[in-house]
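The following blocks contain the structures, represented as structure tokens.
Just so it is clear, none of the values below were taken in a lab; they were calculated from the coordinates. Just so it is clear, the model here is predicted, and its values are computed rather than measured. Cβ atoms are built from the backbone, for glycine too; each structure is taken alone.
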Structure 1
Amino acid sequence: MTSDFIYLLLCLLAGIGIIVVLTTKYRITAFFALTIAAFVVGVGLGMPLLEVMQIVKDGFGNILKSLALIIILGTVLGAVLEYTGSTRVMASYILQKVGEKRSPLAMSITGFIVGLPIFCDSGYIVLSGLNNSIAKRTGISLAVMATSLATGLYAVHCMIPPHPGAAAAAGIIQVDIGRLVLFGTLVAIPAMLAGHFWARYASRKIETPKNDHAGDEMHADDEVLPSVWSAFLPIVVPITLIAVKSFFTVDPLVTANWFQKALIVGDPVIALAIGVMLAFACRRRWKKEAVSTLLHDGVEKAGGILLIIGAGGAFGAVLAAAKIGEHFSEALPLASLGILFPFLITAVIKTAQGSSTVAIITAASIVLPLLPTLGLDNESGRLLSVMAMGAGSMMISHANDAYFWVIAKFSGLRMKTMLSVYSVASCIMGLVSLSMVYLLSLFL
């Protein structure tokens with residue numbers, strides 16, 4: 001290795017170290033951590049300060065122009081589904097169809113479906129009352145029930161847009177969102193099942209304490225809750241539209257004009273907007289204050305996420321301008337690693353600082369200039385790299401992950417149980433997801 005490469009590597013490690021230390025030890029928001037890291041790496045590599053400033057601005061704006069509407073609409077959709085009780089309706093329906101004897105599997109499936117538009121921590125809080133009540137009624141270990149629900153939500157959160165990590169990685173790496181939704185779902189389903197089966201296996205000899213919150217499920221008047229069809233449509237319709245558009249390769253020369261126009265509704269922004277309208281239709285009567293509050297809360301929550309995504313884009317732009325890919329390709333045999341490198345770098349950052357979103361955004365910024373060296377600089381390779389990073393962002397959820405404590409708080413599980421059941425489940429899910437990405441690489 002040359003001294004220049006060693007110095008570049010030290011600057012990169014310093015940037016990653018700043019992100020980890022600021023977000024974990026000092027609890028500074030990831031927006032500032034990523035922005036500071038971008039300036040430290042850029043200036044450290046000898047780039048003029050004004051040039052770094054311009055690169056940061058351009059990188060911030062470029063990533064947001066492709067993702068802002070998707071993240072905002074996805075966040076609003078999740079908020080409306082929570083408010084209307086659609087999440088509880090879906091959970092009750094799935095439980096009825098699967099049966100109480102297979103309640104853990106029902107909660108895994110519920111987590112997976114509800115988690116498509118709703119962030120995993122919010123989804124767990126919304127469904128925890130129902131989950132705890134089922135555990136109490138059936139006598140099934142709360143460790144099984146809690147982990148099954150948590151991993152169902154987690155599988156979707158790490159792999160599929162409009163969740164911020166996956167959406168940001170798609171924007172940075174320039175991957176079609178629709179294809180990522182389609183193939184990410186194929187990866188997330190085995191991950192969900194792996195988490196469920198590990199929960200059943202690991203919880204056999206674990207006695208969980210009585211949870212004071214058990215039975216605290218919120219009940220609403222049956223007339224207020226939407227029908228099953230109304231509850232599912234805001235999720236099913238957008239996902240179907242996006243998947244159909246991605247499945248069909250439209251050639252203007254051989255495709256009817258009407259069909260090309262029809263596929264426009266499969267654009268993620270339009271599809272999610274349709275989902276939001278269907279979600280509002282779940283309730284017949286709306287108060288102006290309720291609509292205003294939901295829209296405000298959704299946009300406000302999305303704002304914080306977009307700042308982090310923008311800062312991640314800025315960090316990636318600085319790394320690209322520094323031509324870090326060329327230096328790595330000359331010094332290290334990365335070509336032999338392929339999708340393993342995006343997985344490993346994301347897993348290390350995730351385990352170190354806790355946030356799956358920050359981990360995948362940071363990793364995407366690092367991986368982007370290395371795509372040619374890794375042999376992933378084509379449409380399929382970019383898709384595989386983003387899914388590999390999604391798999392890495394699952395590993396390993398433990399005490400520095402906010403979601404870890406949400407599960408522990410609302411289920412009443414002890415730290416030892418959380419680490420031996422849920423944390424191990426997150427590791428297994430990451431490995432299963434990586435295996436699925438590898439299998440897909442054989443056909444894409």
Structure 2
Amino acid sequence: MSTPAMRSGIRIAVLGLHLAAFLLLARGYEDSVSVIYASEGFYFMPNDDKWLLALVTAAVLSIITPIRSDRASTLYYHLVLCLVLIPMLVLFHAEDLPGSYIAQVAAGYALCIAMRPMLRFTPPRWLRMSPQGLRRTFLVMTLLYIAAIVLMGGVRYLNFDLSRVYDLRADAASNLPSVFDYVSPLIGKVVVPTALVLSIMHRQYITAIVFACCSVLIFGLTAHKAPLFYPLLVLGVYAASSRKQLALLFGLGVVVALALSLADFWLARHVDDEAFGWTGKLVMRRVFFLPAQLNFMYYDFFSRNEWVWFSNSKLTLGLLDYPYDISTTHLIGREYFDSESMGANTGWFGSGYMQAGFAGVLLYAVVIAAVFRYVDECARQSGAQAMMTAAVVVPVFALLTSSDLLTAFFTHGLYLNLLILACLVNKEPLHACRTSHQRPSPLRYPRFRQAVPQPRGAGI
């Protein structure tokens with residue numbers, strides 16, 4: 001049992017790591033990101049009056065963020081804080097961006113935290129399947145998916161070079177029927193990651209290797225980079241969630257990743273070698289600053305134009321007229337990147353504001369809190385928190401950083417993840433032995449009664 005003094009110490013340490021992340025991001029943005037990627041909209045026009053406000057806001061958001069290690073949602077809240085909110089606060093200062101939007105997203109985040117304990121959800125009991133049955137089903141689905149791509153000539157676009165994915169992606173997609181636009185996310189973001197973590201959990205290492213290889217092969221056949229990194233993401237989350245002080249470990253991991261990115265940028269400037277610069281580009285620019293920048297772009301556009309009011313979703317049954325000539329992702333690509341073909345995806349804060357302004361941000365906060373509470377309840381009932389946390393992290397990551405709520409649910413497969421969790425909620429913990437090889441009971445098999453050794457004095 002942790003004492004109040006220990007919890008206070010952990011809270012202070014986590015706060016220190018979050019502030020360190022803020023300072024590392026600020027330094028990296030000024031010295032590298034705004035210099036190298038200025039043509040992509042990352043400019044440095046700081047407002048010094050906003051520096052202290054941004055730092056204090058980061059500290060307040062850190063203090064209200066849960067740090068309990070016995071809840072799956074703890075990791076998800078820290079994902080929001082470290083990957084979205086803190087980078088947005090850095091841009092708020094470094095690019096002199098609107099404080100009104102910062103106030104709205106901070107309020108939405110606080111509401112999401114406050115609503116989680118108020119909601120009550122019980123996973124449906126009628127959805128049940130053994131982990132072994134799920135692994136076998138997912139293996140068949142994955143192999144059939146890969147075989148279908150190969151049979152339709154997808155081998156022509158097989159590529160494992162990260163630098164060529166954008167050259168081949170359109171051709172690889174056009175080679176497949178439109179139904180693969182829905183099947184591919186389910187396989188890559190739900191089926192393979194979930195099966196991988198189930199295999200590791202039950203020590204089926206050969207099966208885990210097979211799923212990892214399938215993930216790499218899906219990357220090679222579809223020219224989408226994400227499946228290449230999903231196994232690393234789910235395994236990292238599973239390993240971290242299996243240990244105590246999850247918030248501390250996650251914060252430390254973020255600080256280390258940012259420090260390595262800064263070092264990589266420094267080496268790229270001072271060493272004539274093309275091998276340097278990739279880590280900074282993928283981590284600091286792509287993971288941290290791009291989602292934050294897109295949130296502000298969505299706010300900038302939709303604060304001056306019509307909100308969508310969910311008219312881009314089939315849930316409104318076509319009763320509302322969509323106000324634009326192209327999808328919102330390509331609309332932002334056209335307006336801010338001069339490329340109508342670019343799909344500028346955004347997460348919770350940008351897409352929520354796009355739908356209904358500040359009310360949309362708050363509505364999404366409540367729904368996301370409900371999702372977090374559901375996962376927490378499944379983890380509590382199953383006794384397998386690490387597995388539950390890792391199994392849902394891929395669509396949750398998309399929801400928080402690069403997808404509208406409805407798209408995350410129905411296209412990226414979050415609904416399927418939640419159903420899978422319900423299947424795995426049993427009376428016995430998931431890590432329990434599959435069978436207990438006991439002798440048959442003489443009461444259940446009376447004709448074998450004489451064959452079963454009786455206790456001494458049983459007939460007396």
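Taking 17.4, 59 as the value of Rg and Dmax of the Cα atoms in Å, for residues 264-367 alone derived from one of the structures shown (1, 2), identify that structure.
Details: 1: 20.0, 64; 2: 17.4, 59.
Value 17.4, 59 for Rg and Dmax of the Cα atoms in Å, for residues 264-367 alone corresponds to 2 out of 1, 2.
Compute distance in nm of label points 7 Å out along Cα→Cβ at positions 304 and 320 for each of 1, 2 and report the one that scores greatest.
Answer by largest value of distance in nm of label points 7 Å out along Cα→Cβ at positions 304 and 320: 1.
Given a computed value of 13.1 for mean count of other Cβ atoms within 10 Å over residues 96-103, which structure among 1, 2 does it belong to? Display every interim value, and only then the final one.
Numbers: 1: 13.1; 2: 16.4.
It must be structure 1, since only it matches.
With distance in nm of label points 7 Å out along Cα→Cβ at positions 160 and 416 computed per structure, which member of 1, 2 shows the largest figure?
When distance in nm of label points 7 Å out along Cα→Cβ at positions 160 and 416 is computed for each of 1, 2, structure 1 gives the biggest number.
Given a value of 1.07 for Rg/Rh (Cα atoms, Kirkwood Rh), for residues 32-223 alone, point me to the structure among 1, 2 it was derived from.
Value 1.07 for Rg/Rh (Cα atoms, Kirkwood Rh), for residues 32-223 alone corresponds to 2 out of 1, 2.
If we compute distance in nm of label points 7 Å out along Cα→Cβ at positions 64 and 192 for structures 1, 2, which one ends up with the highest value?
Greatest value across 1, 2: structure 2.
For which of the structures 1, 2 does the calculation of Rg and Dmax of the Cα atoms in Å return 24.5, 93?
Value 24.5, 93 for Rg and Dmax of the Cα atoms in Å corresponds to 2 out of 1, 2.
Work out which structure the value -24500 belongs to, where helix-only ellipticity at 222 nm (-39500 (n - 2.57) for each DSSP H run of 4 or more, over all residues; to 500) was derived from one of 1, 2.
1
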